[in-house]
Each structure stands twice: as structure tokens, then as C-alpha cells.
Structure P
Amino acid sequence: MRFFVLLLCWIGGFNAVMLAQSPLQKQVDRLAADPVLRHGGLSVCVLDVASGKMLAGHDAERGLIPASSLKVVTTATALAVLGEDFRFETVLEYDGQIDQNGVLRGNLYLKGYGDPTLASDHFKDVKRLEALLKELVVQVQAAGIRRIDGKVIGDASFFGTQTIGRTWLWEDVGNYYGAGAWGLNICDNRYLLTFGQKTQLGAQPNILKQDPKIPNFRLVNELQSAERGSGDNAYIFVSPYSYTAFVRGTIPVGTGTFTIKGAITDPPFFAAYQLLTALENAGVATRGEATSLLVESWQGKEHTNKRTAIHTVYSPTLRDIVVETNMKSVNLYCEAMLRYLGWHQRQEASPEAGLEVIQAFWKKRGIDLSGFFMADGSGLSPFNTVSARHLASIMTEVAKNKTSFPDFRESLPLAGRSGSMRYLLKDTPAEGRVWAKSGGMRRVRSYTGYALGKKGQLLAFSVIANHFTCSSSEMRRKLAQLMRTLCQ
């Protein structure tokens with residue numbers, strides 16, 4: 001018995017030495033010992049997909065903030081639960097009756113079921129706003145409606161009122177990447193704000209244009225001009241459903257224009273207003289009242305009458321949405337998937353229900369989620385805390401599904417070729433051999449995905465760095481060196 005115990009200890013020690021002596025582990029150890037991480041945290045886990053064996057790691061179980069690397073969990077779950085061919089829907093419908101003169105004695109509704117891609121410019125086959133409105137107007141006219149005696153209503157009730165993450169930062173929620181997920185979304189819930197640059201430091205750039213124009217929306221301009229080349233440091237501060245926003249921070253001095261992107265604070269009303277305007281321009285008379293079902297409910301008005309559907313607009317397939325989500329790191333799309341997962345499995349289209357579905361899904365597949373704290377679907381919350389082991393293990397499980405795995409892997413940015421990895425690891429042995437979703441926020445940098453090892457074996461990996469003292473770009477280079485070693 002003593003000999004057996006000694007033998008086990010010897011084998012364990014031998015394996016530990018071999019792990020420590022591998023070039024990959026040496027690279028991990030060098031990164032872990034880097035002075036820029038003296039006050040920070042690093043979690044690394046590299047798994048062989050075929051065997052599940054850990055090939056290299058450092059504090060693999062340590063919980064850190066992953067930022068957008070977390071999107072792989074949401075997108076992989078959505079594909080598995082909803083299916084690659086799933087499509088979101090938006091329905092044009094009315095209540096009341098259409099009389100013999102073509103007068104709708106009731107209201108016209110645009111009811112959303114969570115489609116985050118309606119009138120998006122991310123997809124070539126999705127109709128832009130003008131074309132979408134034309135399609136909807138044609139369908140109203142085809143239904144025999146010549147005049148609307150009621151209101152045009154944007155119905156976003158499907159997702160409820162919690163449109164943004166409860167723990168998102170105040171400086172994020174007014175900007176395009178902090179756009180919330182409504183039951184009815186439109187134009188990626190995003191607008192462009194163009195400024196005329198000034199040549200003097202500290203001078204206030206003037207607002208030239210808002211596109212699309214949002215009715216009743218007031219922008220308080222507190223922006224200043226900073227040194228040339230300082231980049232976009234402008235932030236829009238506003239809460240959902242609010243109509244007064246403050247623009248603060250800086251843009252560079254110059255003689256041209258500079259454009260930033262903001263979040264539409266009330267997409268259901270904006271959609272209803274755009275539809276009402278399009279109807280009137282096409283000769284369909286209205287009372288001139290556009291509103292949202294949320295406003296109506298706040299006013300104590302119920303809309304429980306039976307509705308008649310006129311037309312349904314379908315989103316691209318979930319497969320295509322996931323590609324766009326992971327390639328361009330679109331927070332809105334992940335948040336919509338999260339809420340729909342809650343509806344699909346729990347009949348509750350809320351973030352909380354969606355998070356419960358995600359955790360239950362991976363637990364059922366044997367993933368140890370102790371210490372796994374997921375606060376949203378997109379990774380925007382600084383309250384997300386996961387380890388590299390969590391993410392690498394989930395990636396390993398995803399790879400076991402031979403049917404959906406190729407599409408999921410191709411949704412991830414490819415080293416030296418696409419997405420956030422387009423310029424990373426170019427002209428190195430890792431080009432075209434590392435697929436990874438990146439994550440980044442202030443003092444956070446991460447990568448999660450797959451790599452082909454030197455012998456062509458598939459590796460699942462995750463690396464998360466928090467609270468480093470170097471610049472984000474420098475940390476990116478350090479993590480790129482580690483990813484390069486995966487392929488050597």
C-alpha cells in the first residue's frame with residue numbers, strides 16, 4: 001500500500017514537472033510573473049478537447065471579470081436551445097374593426113418579440129428603416145386601411161421594462177454599446193451624433209446632426225476639445241425612457257467632423273413615430289398620435305382587445321445573428337438572446353430567467369459552475385465573475401456537438417483574418433489557427449476560444465487579465481504572445 005501511495009505521488013510530481021516544463025506552461029508562467037500583473041489577477045486554462053486534459057494553466061479556478069468573452073456562453077447556449085434556424089418575429093396588427101370606408105376603428109400596433117435586428121445595418125438582407133417602413137405601409141394599405149381612428153402604438157411588452165443590465169455602469173448606458181434590449185427594437189437602438197471639430201483646446205464642438213432624428217429628444221452639450229489624436233472620449237449620459245441627455249468628455253481638435261454613437265432611449269415610441277410619419281406621407285390619415293404600450297400602461301390604459309395580425313417581419317437566422325454578435329461584439333444581440341431564452345424555457349422574458357436557463361443548461365452537461373457569477377448576457381457588467389476554467393470547459397463541451405460546432409467556431413474572430421483578431425497574430429504560426437472572442441473594458445482584457453496545436457489537435461482555452469498596470473494595447477500584445485504559443 002505504501003509503495004502504491006509513493007508511486008502515485010511520484011507520478012503526480014512527474015506530471016507536474018512535465019506540465020511546468022512545457023513551452024506553453026513556461027509562457028504562461030512568464031506572463032503570470034510579469035510585473036504589470038503584480039497588483040492584478042490572471043486566470044489561464046488550456047484544455048485538450050479530445051481528452052479534457054489541462055495542458056497549461058495559472059489560477060485556472062480564479063474568478064475574474066471576463067468582459068465580452070462572456071458572449072461565448074450566451075451565444076453557444078442560444079444556438080443549442082433555440083436552434084440555428086430560429087428567427088425572431090415582429091408583428092404588425094390592429095384591434096377594433098375596419099369599416100366599409102377603410103377606417104380603422106381601433107389602434108395599429110407594431111409588436112416586437114425581441115428581434116434585435118429590425119432595420120439593422122449589420123445584415124445585407126435586412127431592410128433598412130426606410131425600406132422597412134415602406135413594407136409596413138404597403139401591408140396596412142393591403143389590409144384595406146385608409147384612415148386610422150386610433151393610435152399607432154409600439155408594443156414592447158414582450159420583454160417587460162428591464163431593458164438594461166441592473167449593474168451596468170452609468171457611463172455606458174447612454175452610448176451605443178450600452179443600448180438596452182426592448183421587446184421592440186429598431187435600427188440597433190442606435191443613433192449617430194456628428195460634431196463640428198474646433199481648432200482650440202478646450203473649445204466646445206457644436207452638434208451638427210443627429211441621425212436618425214429622435215423627436216422630443218434634447219441633448220445638453222458639455223463636450224470639450226482635446227489634443228489631436230486623443231480619440232473618442234465622449235460619453236452620453238441618459239437613462240432608458242428619458243428624453244434629456246448630457247454629452248460629456250472630449251473629442252480631438254481638428255477642422256472636420258467627428259461622429260459618435262448613442263443609444264436610443266425609447267425604441268418602441270421611436271418605431272411608432274416613424275411608422276405614423278410613413279403612413280401619413282403615403283396618404284393614410286391618422287390622428288397624429290404615436291405612443292408606446294408602456295406609456296399607455298403608465299397612464300392606466302389597458303389594451304386587451306383581440307388583435308388581428310396583418311404582417312410578420314422575420315429576423316435573420318440565429319446562426320447569422322450569432323456570427324454578427326461574436327464578430328462585432330454586439331451587446332444588444334446577446335441581451336435579446338438572454339431574455340428570449342428565459343421566455344423559451346421559463347415563459348418569462350427577463351434577464352433573471354435567461355440567466356437561470358443558461359446556468360441550468362451547462363450544469364446539466366456536467367460543467368462545474370461553482371464560483372460562476374453571470375450578471376448579464378453580454379459581459380458589459382463589471383459584476384460578472386468567471387474563471388478561465390469555466391470558459392474553457394464550456395468551450396470543450398460546445399466542441400462535442402459535431403453538428404453545430406463548425407458554425408459556432410466560425411462565428412469567432414480568426415487570428416489575422418477577421419473581427420477583433422483581424423490584425424492580431426498576423427504573419428505568425430497562429431494566423432488562421434486561433435478562433436477567439438475578445439473581451440475588454442477598463443483594466444480588463446480577455447480571450448476565449450479555440451486553437452489548433454502544433455500537431456493539429458484542437459485546444460479550448462481562456463485567458464483573463466484584470467487590473468494590470470500597463471496599457472490595454474500592451475496587455476493585448478502579451479496575451480497574443482501566449483496565444484501564439486498555443487500553435488507552436
Structure Q
Amino acid sequence: MPAVLHSKNFEIMRQQQILKLLLVVAIPLLIFGGLILINRSVDVEEIVIEEVEHRNDLPTILQRGVIKATTDYNSTNYFVYRGQPMGFHLEMLRMFSQHIGVELELFVSNDLDENFSCLMADGECDIIAMDLTVTRNRRNLFDFTAPHSQTRQVLVQRRPDNWYRMRSSEIEDNLVRSQLDIAGKTIHVQKNSAHIIRLKNLMEEIGDTIYIVEVDQESELLIERVANGEIEYTVSDEHVAQVNQTYYANIDIQTPLSFPQNLSWAVRHDTPLLKAAIDEWMIEFTKTRQYANLYAKYFQNPRSSLMAKSPYHSLGGGNISVFDDYFKRYSDIVGWDWRLIASMAFQESRFNNDAVSWAGAFGIMQLMPNTASMYNVGPTSAPVENIMAGVKYLNWIDRRLQDIITDDEERIKFVLASYNVGIGHVLDARRLAEKYGKDPNIWKDNVDYYVLNKSKPKYYLDPVVQHGYARGAEPYNYVSEVIERFEHYLNAVGS
């Protein structure tokens with residue numbers, strides 16, 4: 001994700017932002033914790049920094065410039081559709097990370113044990129961003145943030161065969177409507193989910209046995225198994241069940257098993273400043289029209305079922321684009337993962353071979369005419385030819401940089417920047433980095449700064465610069481966005 005703060009006073013601005021956030025969220029905690037003595041003359045900044053510097057809390061996150069979160073992979077929270085990473089929690093995480101001025105690093109798992117372990121292992125994750133039901137047992141493990149939504153738990157069951165030919169009363173006769181009638185039933189639920197706690201409490205309430213089968217599968221997969229007749233019952237949060245009912249017309253979700261419950265994110269007990277920052281943002285954000293539109297987009301969208309069944313949905317066909325076979329076929333030319341080339345193509349053209357830029361670049365890979373002519377490709381060439389030429393050009397850049405940037409992963413960033421702005425400007429930025437005491441072989445926080453600022457006379461007029469002015473914001477953001485999207489493809493799309 002592109003960094004939010006870009007200027008030569010970056011560090012000063014970051015320190016000011018850290019102090020501002022700390023003053024907003026930390027002082028109330030310190031006052032109510034009895035840590036500030038009213039009658040004693042003290043320096044507020046000194047207290048705040050001293051009190052929190054030993055924690056892996058908000059100041060640490062702001063200082064490193066990255067917040068680490070984990071979420072689950074399904075049709076609402078996180079997925080890839082037509083090359084675009086999407087999801088309710090992904091979008092909220094992006095908004096919150098932008099709010100505090102840091103980048104987002106995302107881990108994805110549908111195993112609740114893994115998500116919990118990621119949070120509890122100090123430094124691996126800062127937030128679990130999921131639909132976590134707030135329970136007393138879970139409060140012993142971590143702190144919950146202000147809720148992002150509310151739901152209730154419902155029983156998911158299959159309507160009888162040929163239900164669409166039956167009268168409503170006949171259908172009802174074949175469904176469980178009373179919680180008392182769940183006695184003796186076998187219900188499959190995700191391991192470690194709040195649904196288990198609810199079913200155990202329900203057993204006490206009805207005074208009878210419910211056979212609970214805990215499995216390593218999340219709710220959406222269990223709903224699919226109910227629809228396919230593999231299992232009889234599962235439990236789901238109602239808003240997720242409603243989305244899935246648009247995919248599976250033969251499921252029924254009308255039997256509630258709980259009262260409305262809060263759904264929240266989770267943080268560690270030892271990060272109170274992070275929790276306070278999320279709470280403040282979440283409480284305000286959930287009141288906005290933007291939040292209402294976001295919720296409707298993922299949970300009330302009539303197009304959801306069409307999207308999920310698309311061959312270009314990561315949960316449907318598992319393809320990124322219609323050109324995946326070409327990306328796979330030619331990726332060996334440069335030795336890259338094909339999904340990285342797909343991410344580039346999305347950035348360049350949104351997979352539109354008819355796209356033409358203001359500068360005259362054309363095709364899937366947006367080749368400039370002079371570059372395209374090196375590979376005998378023109379505006380009327382087929383997409384496969386444009387992609388092959390683009391990958392050959394990447395390889396040409398890569399070979400020119402191999403002896404300079406020896407680390408393969410680091411060199412990818414320099415190649416991407418060179419593809420976007422030209423290798424000459426990137427070599428200029430390396431010379432500037434070396435002159436000003438930065439590492440010319442490291443992209444982030446070193447060479448990228450001088451690419452970004454190559455539009456300023458101080459730098460493009462510097463004697464070490466050979467290729468003059470460049471609009472540096474574009475390649476700066478290009479590298480970060482292509483790599484971020486590639487990481488999402490790694491999360492959601494098979495190799």
C-alpha cells in the first residue's frame with residue numbers, strides 16, 4: 001500500500017503525527033489509570049513516551065510505519081475479483097491504516113487457531129480484523145475493539161428436495177423452527193468459533209443433547225456442504241448466511257439461535273493505545289454514509305452471487321484474468337511468479353488490450369511505441385504478443401541490473417520502477433542515494449525517496465543526474481501498488 005506521508009520532511013511529520021495520536025488516545029488512559037499526579041508539575045510528552053515506549057503498541061506501529069493484521073478469506077471479508085483485491089475488512093483496514101498514516105501488511109487464514117496465534121505471538125500481528133463475536137472466554141485472551149457491526153447466529157438447514165414445487169406449509173413441516181427441536185441433531189461448526197459456545201449454552205437451555213462436530217472449515221464452506229447435502233446443519237452469523245443464500249437457493253436461514261451480538265476486531269491486552277485509536281476511529285466511522293455504503297456493498301449486494309460464480313473470482317473459478325495462461329506461459333522468460341506479471345498488467349491497463357495512455361503507451365502491458373518496435377509489436381497486435389513483448393522488456397531491464405542489484409527480491413522493485421519511468425531515471429536515483437548517504441541497492445526508504453523527489457530542481461539539476469526531470473510520484477506508487485496487489489494474489493489465487 002502506498003505510504004500516506006510523502007515529503008522531504010517525512011520524519012518530522014511522522015513524529016508530529018505520533019505525538020498527536022498519543023495525546024489523543026494516551027492521556028485519558030494515563031489520567032484514569034492514576035499515572036498522572038495532578039499536583040505535580042510534569043512534561044506531558046515525557047510521560048506519554050516513557051509510559052508506552054516498552055510496549056509493542058501504537059507508538060511502535062507508527063514508528064515502523066506498518067500495521068500488521070490478519071483476516072479470513074471468504075466472499076465478504078477478503079477475496080480477489082477480476083484482479084482487484086476486495087473485502088469488507090480489507091477496505092476497513094486500509095481506511096484505518098491511512099487514518100493513522102501507516103502501510104498495511106495483511107496475513108490471511110481461515111484457521112481461527114492461526115489467527116489467534118498470530119495475534120498472541122508478540123510482533124507478528126497487531127489486529128485480528130474479522131467478524132469476532134464478543135464472548136467472556138475470548139476476553140480472557142485479548143481485548144475487543146468497538147464493534148464494527150451486529151448480527152445474530154442462525155441455523156443453516158436445507159430445504160426439502162423439490163421445495164420449489166411445494167406449498168409454504170409443506171416446506172415448513174420439513175424444517176427446524178423451534179430451538180427445542182434441535183435436540184438430538186448433529187451440527188457441524190468451525191473449530192474454536194463462537195457458534196460452539198452458543199450450542200453448548202443452548203443444550204443447557206433446552207435440557208437435551210446436541211451433537212456438535214467441530215471441523216477445520218469456515219462458515220461459508222460449511223454452508224456449501226449443507227446446500228450440497230453433505231451435512232444436515234451448520235450455524236452461521238446471519239449477515240454471512242444472507243449473502244450465501246443468494247448463492248444457494250435451497251438453504252433456509254430463518255431459525256435464530258441467539259439474540260443480536262456485537263462483532264468486533266481484537267487486539268492484545270498490552271496494546272491499549274492501539275485499541276483506543278481503533279475505538280475512536282471505529283465509533284465515528286460506523287456512523288458515516290461511507291460505512292453504510294461499504295456494508296451494503298458486501299452484505300446487501302444483489303450482484304454478490306454473480307460475482308462469486310465468476311471464473312475471475314478467487315472463490316469461484318480462481319482466475320485473475322482471461323490472460324492468465326499467457327502470464328504463466330511467458331513468466332519463465334524473466335523468472336518471476338506469473339501473478340506478479342498479472343499484477344503489473346492490472347496496474348498498466350486493467351487487462352484492457354485497447355487501452356492507450358496519454359503518452360501513447362498501448363495494450364495490456366502499456367508498451368511505449370519505441371519499446372514495442374524492438375519486439376515487432378504494434379497497437380493492432382494480439383494481446384498475447386503484447387504480453388510476450390512486455391515480459392521480454394522486463395527481462396532486458398532485469399539483465400541490465402543483475403550485476404548492480406544482486407538480491408533477486410530487491411531487484412524486482414528496481415525493475416518495476418524502470419519499466420514505469422525508464423531505467424535511466426532509476427539509475428539517477430541510485431546515484432543520488434549514494435551521494436546523500438543512502439543505500440543505492442535498497443529500494444524502500446532509500447532509492448525510492450530520490451525517485452519520488454526527482455521532480456524537484458534540487459535533485460533533477462544535481463550534477464550526478466544524467467536524465468533530468470521525472471514525475472517521480474508515479475513510479476514511487478507504481479512499485480508499492482504492484483507489489484501490494486501481488487501479495488494479495490499470493491494470498492487468494494493458487495499458483
| request: Figure out for me which of the structures P, Q the number -14000 belongs to, where helix-only ellipticity at 222 nm (-39500 (n - 2.57) for each DSSP H run of 4 or more, over all residues; to 500) was derived from the coordinates. | output: Q
| When FRET efficiency 1/(1 + (r/R0)^6) of positions 357 and 437 (r between Cβ atoms, R0 = 30 Å, to 0.05) is computed for each of P, Q, the largest belongs to | P
| message | With distance in nm of label points 7 Å out along Cα→Cβ at positions 109 and 469 coming out at 5.1, pick the structure among P, Q it was computed from. | response | Q
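If mean projected area of the Cα convex hull in nm², for residues 141-324 alone is computed to be 13.3, which of P, Q is the source?
On the way: P: 13.3; Q: 13.9.
The read-out was computed on structure P.
Given a value of 182 for volume of the Cα convex hull per residue in Å³, point me to the structure among P, Q it was derived from.
Q
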| remark: Comparing relative contact order in percent (Cα under 8 Å, 6 or more apart) across structures P, Q, the largest value goes to P
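A short reminder: the numbers here are calculations on the coordinates, not readings from a lab. This structure is a prediction, so every number in the text was calculated from the model and none was measured. Cβ atoms are built from the backbone, for glycine too; each structure is taken alone.
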